[in-house]
1. Could you figure out which one of P, Q the value -7500 for helix-only ellipticity at 222 nm (-39500 (n - 2.57) for each DSSP H run of 4 or more, over all residues; to 500) was computed from?
2. So if we calculate distance in nm of label points 7 Å out along Cα→Cβ at positions 6 and 94 for every structure here (P, Q), which label has the highest result?
3. If distance in nm of label points 7 Å out along Cα→Cβ at positions 30 and 46 comes out at 1.8 when worked out from the coordinates, which of P, Q was used?
4. Given a value of 24 for relative contact order in percent (Cα under 8 Å, 6 or more apart), calculated from one of P, Q, which structure does it belong to?
5. Here Rg and Dmax of the Cα atoms in Å, for residues 38-101 alone was calculated and came to 13.6, 39; which of the structures P, Q was it taken from?
Structure P
Amino acid sequence: MNPVIHFEMPYQDATRAAEFYSTAFGWQTQALGPAMSNYVVVNTCDTADGRPTQPGTINGGFFEQTPDSPAQQPSVVIAVDNMQAAIAKVISADCSILGEPMHIPGVGSYVSFLDTEGNRIAMLQALRPA
C-alpha cells in the first residue's frame with residue numbers, strides 16, 4: 001500500500017494562514033521563501049529529522065494560490081516507491097497528471113494529478129537515505 005504522508009492547503013495570505021493554524025491548533029510553520037515558490041512547511045506534531053515521531057501523524061504545507069494553476073484545493077500527498085510506475089498507473093486509470101514531476105531538494109520527486117472524482121492529489125517519491 002501507498003500511505004498518505006503529507007497534506008497541502010492553498011493560501012491567499014501566508015502570514016494570515018500560518019498565524020491562524022498556529023493560534024488555533026499550535027501548528028509550527030516555516031516559510032521557505034521565493035526560491036521554493038513561497039511554500040510554507042507545517043508541523044502538526046513532534047518531528048525528528050523532519051519526520052513525525054508519533055505513528056499515525058502527518059505534517060503538511062501551505063501553497064500560494066495562483067491564477068494559472070488548476071485545482072487549488074486542500075489535498076493529500078501519497079508516498080510512492082517509483083514515480084514513473086505510479087504515473088503510468090494514474091494515466092491508465094484515465095486520470096490526468098498536472099505537469100511534470102518536480103524535484104524538491106532534499107525531499108524527492110513530486111507531481112500532482114486529478115483523480116477520477118476531480119480531486120487534486122499528489123505523489124511523492126522520497127529520496128533514498130544516503
Structure Q
Amino acid sequence: MIRGIRGAVTVEHNDADEIIQSTKQLIEEMASQNEIDPETIAQVLISVTTDLNATFPAKALRLLEGWKYVPVMCMPEIEVPGSLPKCIRVMMTVNTNKAQQEVEHVYLNDAVKLRPDLVESNHTKERR
C-alpha cells in the first residue's frame with residue numbers, strides 16, 4: 001500500500017546549518033516512528049516558506065545512511081497571510097502495510113500548531 005507521511009518543523013533563523021539539521025531531525029523522526037526503510041520510499045517532497053532560502057533542505061537526506069537514491073525535491077510553500085513562518089514541510093510517499101490511521105505524522109517545534117489534532121492523537125497512542 002502506498003501512504004503519505006506528513007511532517008513539519010520550524011527553525012529560528014534562515015541559516016543553512018539550522019535548516020539542514022532541523023530537516024535531518026524531522027526526516028529521522030518520521031522514518032523512526034513509521035519504521036521506514038529508505039528502500040520503501042517512492043519520493044520525498046519538501047516545501048519551505050519563502051523566508052527560508054539559505055540552502056536546500058533536501059541536502060539533509062544526503063547525510064542519512066542509505067538515503068542516497070531516494071528521490072527528493074524542494075519547492076516554495078504558498079504565501080498565505082498569517083501562515084506559520086520559517087517552516088519546512090515534508091511529504092514522504094512510502095510503501096507500507098500500515099493502515100491510514102496507523103501512520104505517525106510528525107510535527108516539531110512551532111509546527112505542532114499546523115495539525116494539533118494529529119499531534120494529540122499521537123500522544124494518545126503513546127499513552128496506551
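Here, each number is a calculation from the coordinates, and none is a lab measurement. Bear in mind that the values here come from a model prediction, so they are computed numbers and not experimental data. Cβ atoms are built from the backbone, for glycine too; each structure is taken alone.
1. Details: P: -5000; Q: -7500.
Structure Q accounts for this read-out.
2. Details: P: 3.0; Q: 1.7.
Top value of distance in nm of label points 7 Å out along Cα→Cβ at positions 6 and 94, among P, Q, belongs to structure P.
3. On the way: P: 1.8; Q: 1.0.
It must be structure P, since only it matches.
4. Working: P: 24; Q: 40.
Traced to structure P.
5. Details: P: 14.7, 38; Q: 13.6, 39.
Going through each structure in turn, the value belongs to Q.
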